[in-house]
Every structure is written in C-alpha cells, then in structure tokens.
1. Which one of 1, 2 has mean count of other Cβ atoms within 10 Å over residues 19-26, as calculated from the coordinates, equal to 22.2?
2. Just checking, which of 1, 2 has the largest value of relative contact order in percent (Cα under 8 Å, 6 or more apart)?
3. State the single structure among 1, 2 that was used to calculate percent of Cα pairs over 24 Å apart, giving 43.
4. With distance in nm of label points 7 Å out along Cα→Cβ at positions 107 and 227 coming out at 4.0, pick the structure among 1, 2 it was computed from.
5. Have a look at 1, 2 and say which one yields 0.95 for FRET efficiency 1/(1 + (r/R0)^6) of positions 27 and 219 (r between Cβ atoms, R0 = 41 Å, to 0.05), as calculated.
6. Suppose helix-only ellipticity at 222 nm (-39500 (n - 2.57) for each DSSP H run of 4 or more, over all residues; to 500) works out to -9500; of 1, 2, which structure was it derived from?
Structure 1
Amino acid sequence: MLSLRAAALTDIGRVRRENEDRFLLDEKGMLFGVADGVGGLPGGGEAAQLAVEDISGGVHATPVGTEPDLVVIVHHANRAVSLLGQKISPAMGIGTTVTIGHIRDNILKIAHVGDSRSYGSRKGECCRLTEDHSVENEARMRRARGEVVYYHEANRNALTRCIGQPTPPEVDIISREIQAGDRYLFCTDGVTRMLPDSEIGELLMKHSDPTTAVNEIVALAVRRGGPDNATGVAVFVDAV
C-alpha cells in the first residue's frame, strides 16, 4: 500500500503585477499540477484558472471504474479557454500551459501542454519527465532527427502549443508506475528559468517533507530575481 503527501506554493515574484499561475492539489482525487497563463496576452490568470477547474471537473466526472481520458479532458479545457478568450480578448485570445498528473492504481499519468514541467526522483536520481513545447526545444528535437531548422533567437522561448488555441493541441501523455520513496514536482517556468534541473532534483530529494521542499524551491527562484510568477506542487509517495 502507498500513501501520498503533497504541498504547493505560488509566489508572484518580484517583477510581475499579477500572479497568472495556478496550481492543482487534490489529494482525495489524486490530481496535481500547475498552469501558467501565457504572458503577453490578456487574461492569463483567467485562462489558467479555467484550465485547472475544467480539467479537475473532467476527471471527477469520469464514471467510477473508468479511467479518465486525459487527452479528451484536456481538449475540453482547451475549448473552454478558447471560448472564454473570444469573449474577453477577441483580437488575441488567451492561453495557458498545463502540466497535470493523475494517479490511479499506482500509475501516475501526466498530461502536458506548454513549458511548465514535471520532475520525478527515485532512489537518489531525479529526471525531467516532460519536454518543453517551445520553439527552441522543438527545433532541437527536429534537428536530432536530421531536419534543418532555423529560428530567431528572440523567439526561442515562444510556446508552440498551449491551452486556448483554436485547434486542439497535441497532448503529451507520460505514464509512470509510482513506488514508495518517489518524489514528484510540478512547476512553472518561473522556477525552471531560475534553477537548473540538477539543483531542482537536489532540493526535491534533500527534504523529508513536501512542504519544506516546495517552499525552498519557489523561494530560491524568487531570491534569484523572481522575474516571473513561481509555482510548484510537490508530491511524496510513502509506504503504508
């Protein structure tokens, strides 16, 4: 038998006037994650809030004994955010990233769109579980396949997928069997732009409780300048 402990923290940072990050921490529903409203567009906070609410509602509405279809649920959230964008920002729309994890029968399934991230540690080793959907990262992956790809340096962090776009985005689904001792982190790019993966892993594994771990990770991102909202959700798996 396994049990979970989880904690979350969000900070507006030192530059932004509004916190457009949102997090999801639902231990009863085994649902965790973050959403980051797209900067440069109006309504980022509203987009992130609607996305986490719609995804949470979709998971909870799944009939008992049936596994939630995270792709369908995320596509429903995309449609909801797109429709809201037509009302509050008809010229530009609104958007958000989403990185959400759901645990069922000791399987963690992560649905991922955008450049928020999820990390997992096991037996002293930590790895990034998601890939950023950014111009730079997708160009790197295409080059690895032998394609010739160019992009402007100023656009390297631009998103190639988000929730709220007119057509349903491709949703990355990552599955992982959880084990006692595992630790997971869901976080926005306000964290990952300030802390390298190696340091995030060290901090995630350093502490014995999720509250201390996520508090230190977010606080460090803010101390290093806090140019963006910084949000994290830590989930620790224990043996019963």
Structure 2
Amino acid sequence: MPSPYNLEVEYNCNECSVRAERLFCNMAEPVVRALDGVKFTSLYPKGSLLFVEGEEPRGVFILCSGRAKLTTSSTEGKTLIVKIAEPGEVLGASATILGRPYEVSAETIEPSQLNFVKREDFLKFLNTHLEACMHTAQQLSEKYHSAQREIRSLGLSQTTAEKLARLLLDWCISDGEATPKGTRLKVLLTHEEIAQMIGTTRETVTRLLSDFKRKKIIDVKGSTLFVVNRNDLETMVSV
C-alpha cells in the first residue's frame, strides 16, 4: 500500500456530496462507479509522505479532503513548495501517464482522505473512459497555467515583500472570507513553508509579516490572518 501510516476505509465516490464541484470528480455515475472499482480510499494524518521526487510512479492519488503540499528540492537541500493541492486534485498524474519518476514530492499538511489508483489501473481507466481522460487533461492544463502564474510571480516580482503580498492576495481570492474586519484567511502553513512558497528564508517571512502587521496591513490571531488593508497589498504588487 502507498503508506504504512494510512488507515484504509470504505468509501463510495458516488455518495460524495461535493463531487459535482470538483474538476476531476464531476463525471457521470457509470464512470465514477468504474473508478470506485479500482481505487483504494485511505485516511492520512498530517505529515504523511505520499510519494517522493525521483521515485518511480506507483499510481495517482486523488485528494478527497484535506490539503497536500507539492515540493521540489535542489541538490543543496533547498526546498520550494510549487503548489498547495486542494480537494478534487489528482496528484502524480503526469508522472503516472508518462511512466517517468515523480517530478515533485507530495506530503499532507493536514489530516486528509485520498483515493489511490495503481498506475496500470489508472491507465486502463483513462483508455476505457473518454470523460475521465478529458477531465484529467483539463486538470493537467489547469496545473500548467498555475505553474505559469507562479513562474511569473517569482520571476517578475522585484522584492520579497512583493512576492509575499502576491501570495496573500492570491489566498484572498481563493480562500478568503469577507468580514467587517477585513478578509479572513485560515493559514495552516508555518513561516518556513510560506518561505518555501516564495523562495526565501523563514526569518525573512517572519520579519515581513511583522512589518505588515506594524503597518496595519494585516492582523494575526493564531492561525487566522486578517488582511485589513488589501489596497496596500495591491499597491505593492502594481509598482
């Protein structure tokens, strides 16, 4: 099995109440039944390593709930988080389809439920069901565009403060909740993980967040971050 730490459970994908909201999972019931026939559903605790960069592909993981970070590392040991995967995403699809080593490592950052499909079963599933093949292509295309946005953000940002501002604004758009105090964000990442997302150090992230707080751009209460002055962040990324 994919991990010695997972807990396998019985789960019927057709009974998922949010399946229609997810790019890959929103397929016709017969296709989903076929997926049910080849997948293994398991619960993983926070910090579970799903696969490792450079490892031969064993198959794909479909994230049902929770989140996972996708990372790549240099020979010097520097780590960069290339994406935070959300529910509904298929992890390891490109490596599995091409038969090449995983290009990133995947690790859960909170308790998560995932479906695992062995490589040979996933390839047969795609060959048999056109809809599944199209949905996989759509998700791979979305990941390509996401990677282009990340490259643009990291490559064209002039300062680390601008990179952090862009990241916070992206979170406001994707996960922010409007409140009278400002946009509320639930930040479960450590300062080290935020640093790995923008290519800097933990100390720099801590200093910048303190600076943003001092300037009343943000306010932090435990794992909750309020973007109090969104205009200031937008000004930072537009100069």
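1. That value comes from structure 1.
2. That would be structure 1.
3. Numbers: 1: 43; 2: 50.
The structure behind it is 1.
4. Numbers: 1: 4.0; 2: 2.7.
It was calculated from structure 1.
5. Structure of origin is 1.
6. 1
Values quoted throughout were computed directly from the atomic coordinates according to the rules given, and no laboratory measurement underlies them. The structure displayed is predicted, hence computed values, not measured ones. Cβ atoms are built from the backbone, for glycine too; each structure is taken alone.
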